[in-house]
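The data blocks that follow each hold one structure.
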Structure P
Amino acid sequence: MAILQPLIDLAEVCYAQGIRHVVISPGSRSAALTLAFSRHSGFEKHVVMDERSAGFIALGMAQQLSQTVVLICTSGSAAYNYAPAVTEAFFQQISLLILTADRPQEWIHQLDGQTIYQSEIYGKHVKKSFTLPSDYGHKDARWLINRTANEAAILTQSKPFGPVHINIPIREPFYPGAEEELSPSSDIRVIKKINAESTLSVETWHELLNDWDDAERILIAGGQHHNSEELNLALSKITEELDVPVVGDSISNQKGDQSFITFQDLFLADADTEKLRPDLLITYGLSFISKAFKQFLQKNPSVRHWHISEDSHVVDTFFSLTQIIPVAPEYFFGNLFEQIDYQLFVQGSDPENDSSYKRTWNGYNLKAQSLSTEYLQNLSVLNDLTSVNLIINSIPAGAQLHIANSMPIRYVNALGNGVSHLEIYANRGTSGIDGCVSTAIGAALVNEKSTFLLVGDVSFLYDRNGLLIQPLPDNLKIIVLNNSGGNIFRMIDGPASLPELDNYFETRHPFTAKRTSEDSKIEYFQAMDFDGLKTELLKFLKTDNIALLEVFTDPAENAKSWKGLKNYIRSNW
């Protein structure tokens with residue numbers, strides 16, 4: 001076992017770098033790694049047998065903790081099963097350190113079991129990929145492993161955050177004898193990186209403020225972002241005192257101000273977009289959900305577009321990018337308001353931007369909100385839309401709501417400020433349906449908050465292996481919208497009119513979540529009509545343990561109500 005000492009030291013380096021959680025999937029080739037971390041008293045260990053679920057559970061943990069989480073798996077296809085979670089973490093900028101055990105290099109493609117090409121297996125979807133030497137005898141090899149462990153941990157925690165991969169070829173024997181103790185070397189070297197906050201020079205601020213002064217119509221738009229009180233306070237001051245509209249999808253977590261624009265999904269298709277076109281667009285955060293909003297800005301590009309991001313990638317979603325400002329949004333908007341406010345105070349003047357521009361955005365937003373409320377109040381039939389509206393308004397303030405992709409996130413986004421009392425999370429890095437259940441489980445394991453998951457039946461069935469872990473978190477409650485298939489294809493004009501809709505797109509099925517709940521010892525509730533939903537929802541919310549509420553809806557009725565909402569707003573605009 002002495003020849004595997006560098007792997008024991010690797011675990012100690014991870015601990016010294018501040019890592020505290022490790023998600024382990026059982027395997028033989030990874031035994032030395034598993035034992036190095038499992039016998040270290042400083043780590044919280046989580047065992048997940050399915051690597052695909054394990055990856056997303058680790059992602060959910062890292063998302064909540066804002067800390068790196070380690071993933072450990074054996075060689076072969078196990079490593080590939082991490083790929084969906086790794087790509088999501090990359091585009092969502094979440095810190096994972098992936099440790100994949102491997103066969104020694106000379107055994108690749110030699111018909112040896114569980115042997116595939118693992119070096120750089122995740123391609124461009126990691127910040128960096130390393131492969132360790134398989135022989136540790138020479139001092140340079142031990143030096144390389146120590147240096148790599150430090151560099152990999154540092155990279156996961158350097159902005160932009162993201163996953164890093166270390167592939168680790170391991171020779172037999174890799175099981176210790178009964179008498180052997182695992183302890184780190186006495187001379188482990190830990191390399192630290194000092195974090196520095198990015199700021200802007202006085203000269204840069206002057207240039208930006210000159211551009212601000214030249215713009216009459218200024219629009220701020222937030223993509224996916226964690227809930228930040230500091231950021232929301234700064235944006236509230238800007239919109240209230242400088243008359244600048246602030247737009248955000250549900251995943252932007254913009255909260256605290258009633259004048260934030262949240263119903264853009266419902267009104268932009270029918271609005272006079274020329275009146276809403278900005279001269280200066282300021283964006284921050286990651287992806288946007290609203291297709292209507294993206295198309296509006298692409299068809300009506302601003303003269304100037306600042307994107308606030310510490311990412312090195314050039315992201316030009318709206319075909320208008322002119323300036324990348326590499327600072328944190330909290331710093332930028334907080335300082336922006338202070339500098340403009342001070343400038344106006346010294347000059348004794350009011351803001352020079354067009355205040356009617358904000359009133360126009362607010363007018364459209366309020367009208368869409370009013371029409372949406374009218375429409376929903378007139379619906380008494382149980383369907384996905386009415387269910388989601390009732391559910392999100394019943395979840396207690398301050399809770400977390402994790403939302404699966406496909407239709408659930410679209411329903412929530414269309415309901416605007418209906419989720420302003422909740423923290424919103426969704427896997428919008430790649431926007432896949434895989435991993436939504438496991439991500440919420442990982443989040444609930446570490447966040448110590450009431451955590452809810454809103455998920456469709458296909459997404460739930462696809463990822464139910466996440467429920468194999470023990471124990472499951474008691475603070476998690478799952479709501480499954482079961483319309484017996486991929487209902488989104490009934491909402492899209494292309495497949496909705498095809499004769500192959502049922503078999504090849506919606507993939508109709510007879511399965512429910514009941515037996516899965518029974519197998520996982522999850523308290524189960526179900527609703528078949530609107531009155532039943534109201535009754536079962538109250539009981540569901542009162543439970544102290546993990547619970548699942550399954551709401552059964554008709555796909556045709558869902559399509560009718562969803563399209564009806566859009567048509568109602570259009571016809572009454």
Structure Q
Amino acid sequence: MSNYLLEYREAIGSGEIIAGAELITELDNLIADMRNPRYIYDTTDAETRIDFMENCIRLTKSPFYGKPMELMKWQKAFIEVVYSFKFADKTYIDPSGFERHIDRFQKIVLLIGRKNAKSETCSGLTLTESIVGNEGADLVCSSNDDSQASILYDAIDTMRLMIDPNQQDTRKNQRCIRILATNSKIFKLSDRTRNKEGRNIDFAVVDEVHEMKTNIILKSIEQSQSLKDNPKLIIITTEGFVVDGALDEILRDCRRVIHGEDTGVAAERLLPWLYTQDSEQEVWADERSWQKSNPSLGTVKKWDYLRTQIDMARKSKSDRIFVLSKDFNFKQNSVQAWLGVEDYKYDGVYDLETFRNALCLGAVDLSETTDMTSAKILICKKGMKTKYIHSHYWIPESKLENSDDTEAGAKYKEWAKQGLLTICDGNDIDLTLVADWFFQLYKEYGFRLYKCGYDVRFSKEFLRRMEEYGFESELVLQNKLTLSNAMKLCEADLKARNVNYNQNEIDAWCLGNAAMEMDNLGNVQAVKVDGQPSKRIDGAVTLIIAYEMYRRYRSDVMR
């Protein structure tokens with residue numbers, strides 16, 4: 001009889017498999033518990049499920065579609081541990097009337113890098129459980145939103161149809177998948193599901209917990225399992241960006257269990273299975289260490305893919321944050337400084353006169369009172385990578401004495417003397433002056449404004465004046481979906497010294513103040529650093545809007 005836990009640990013000890021310290025410590029804890037008289041280590045249930053998965057389940061994703069599910073060593077060890085530890089002194093009577101020992105582990109946490117077959121593994125396990133597990137069971141696929149829960153659910157349905165193509169033994173309707181032989185059903189549950197309470201769940205897989213700000217879904221599932229003798233709640237996830245969210249709390253509990261700091265009743269029933277690196281430095285220095293957070297590397301996840309991701313991460317801050325979080329399970333703050341000083345402070349000056357009669361793109365970040373208003377034109381020379389940026393700023397007179405801005409590095413009066421900034425009388429900004437600035441550039445240098453990007457806020461008077469001048473303006477929403485690619489392109493050009501902003505001091509100040517906020521899909525947006533509202537980023541935002549206009553009309557401008 002195989003013992004996959006011991007085999008997995010031996011493969012790690014021999015160097016065949018590279019694993020992180022947290023996983024190794026937990027495996028050693030489990031092996032020690034095999035000798036604890038409090039537990040029975042009976043692999044019968046695990047072997048039944050592993051046998052069914054390998055001989056009946058077929059994979060649903062390209063390039064493995066339709067192939068048998070051949071479980072890797074980590075998968076076998078994981079499933080074995082989930083089902084094999086039993087309490088020696090706790091039993092229950094199953095529906096067939098047999099006395100059975102209660103499983104030790106009720107809550108299981110699998111933290112693993114993306115594209116390591118976590119969803120496919122748990123989809124196969126859920127379908128298997130519905131067929132070989134308790135009769136009349138309710139099984140749940142859950143996540144923060146319905147689309148993510150559907151990934152598990154749809155994979156289960158595809159696996160079901162491969163086994164039962166004529167649907168003689170299974171059925172699916174709008175509510176659930178039903179297994180006729182066991183009368184068990186599989187359904188979805190997400191944050192959008194009404195009436196999350198009052199259910200009677202035996203087995204649940206919850207995906208992508210890193211997106212959850214609260215643990216409402218998890219608590220609802222746990223409460224629904226309170227009447228069950230042998231429930232299972234399997235949490236599968238990568239790291240994420242939500243600060244003090246549900247995952248942070250779960251991982252704190254996991255690490256207390258791993259290090260023996262919590263030996264309570266709940267801790268005894270928690271199985272942490274964490275694929276993590278031991279340091280960030282090893283990620284950049286030793287690619288063999290990547291297996292620590294990617295146990296399917298070389299079998300499912302491709303080495304070339306991960307090498308490409310690392311190469312991108314070396315060059316781009318946004319890629320670096322996303323890769324460290326999603327591929328290597330390092331917790332990342334969703335808001336981080338966007339650029340280093342060396343990325344935007346470098347030599348680069350030009351004379352506007354050399355671009356006389358040039359075609360240009362425009363961008364504005366408009367405000368009325370608190371922030372600065374910023375406007376930019378972007379000019380390209382045919383056959384050259386450099387983007388030439390010319391800027392101007394406006395602030396209301398009332399901002400001149402703002403001590404917070406001064407402490408943050410603002411030099412409004414000095415910048416006004418240099419001609420970089422216009423100080424508007426009173427407490428607000430006359431936004432028609434911004435349109436006048438574009439027309440003044442046309443009069444002085446013949447610059448032809450092809451398109452000007454603007455955000456919808458405070459834009460009515462600006463747009464009216466732009467229309468009077470015959471300038472065409474285009475809406476550019478300030479959100480991650482719209483500006484992510486433009487921000488990444490702008491960052492790459494800045495680092496490559498392909499942006500010449502004529503050493504404008506306000507531009508440099510705004511670029512240094514800008515932070516980058518990322519969502520779980522890797523989309524980014526420029527934001528102010530929390531707690532530092534006086535560090536203005538208007539110039540950085542306008543530059544990104546200009547880059548979005550460049551992305552949209554690059555071919556037109558270059559022609």
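Identify which of structures P, Q gives the largest calculated value of Kirkwood radius over Cα pairs in Å.
On the way: P: 25.6; Q: 26.9.
Largest one: structure Q.
Please compute FRET efficiency 1/(1 + (r/R0)^6) of positions 53 and 469 (r between Cβ atoms, R0 = 30 Å, to 0.05) for structures P, Q and give me the label with the greatest value. Mind showing how you got there, number by number?
On the way: P: 1.00; Q: 0.00.
By FRET efficiency 1/(1 + (r/R0)^6) of positions 53 and 469 (r between Cβ atoms, R0 = 30 Å, to 0.05), the leading structure of P, Q is P.
Here's a follow-up. On FRET efficiency 1/(1 + (r/R0)^6) of positions 29 and 237 (r between Cβ atoms, R0 = 35 Å, to 0.05), which of the structures labelled P, Q is highest?
Greatest value across P, Q: structure Q.
The value 2.2 for distance in nm of label points 7 Å out along Cα→Cβ at positions 117 and 221 was derived from one model only; which of P, Q is it? Walk me through the numbers before you get to the answer.
On the way: P: 4.0; Q: 2.2.
Source structure for this number: Q.
Out of P, Q, choose the structure whose coordinates give distance in nm of label points 7 Å out along Cα→Cβ at positions 333 and 445 equal to 3.2 when calculated. Walk me through the numbers on the way to the answer.
Values: P: 3.2; Q: 3.7.
Only one of P, Q returns 3.2 for distance in nm of label points 7 Å out along Cα→Cβ at positions 333 and 445, namely P.
OK, next. Determine which structure produced the value -0.51, -1.44 for log10 I(q)/I(0) by the Debye sum over Cα atoms at q = 0.11, 0.19 Å⁻¹, for residues 205-396 alone, calculated from the coordinates; the candidates are P, Q. It would help to have the intermediate numbers written out before the result.
On the way: P: -0.51, -1.44; Q: -0.77, -1.33.
Answer by label: P.
Now, a different point. Which structure, out of P, Q, was distance in nm of label points 7 Å out along Cα→Cβ at positions 109 and 125 calculated from, if the result is 2.3? Before the final figure, lay out each step's value.
Working: P: 2.3; Q: 1.5.
The structure behind it is P.
Here, each number is a calculation from the coordinates, and none is a lab measurement. Only a predicted model underlies this, so the values are computations on that prediction, with no experimental measurement involved. Cβ atoms are built from the backbone, for glycine too; each structure is taken alone.
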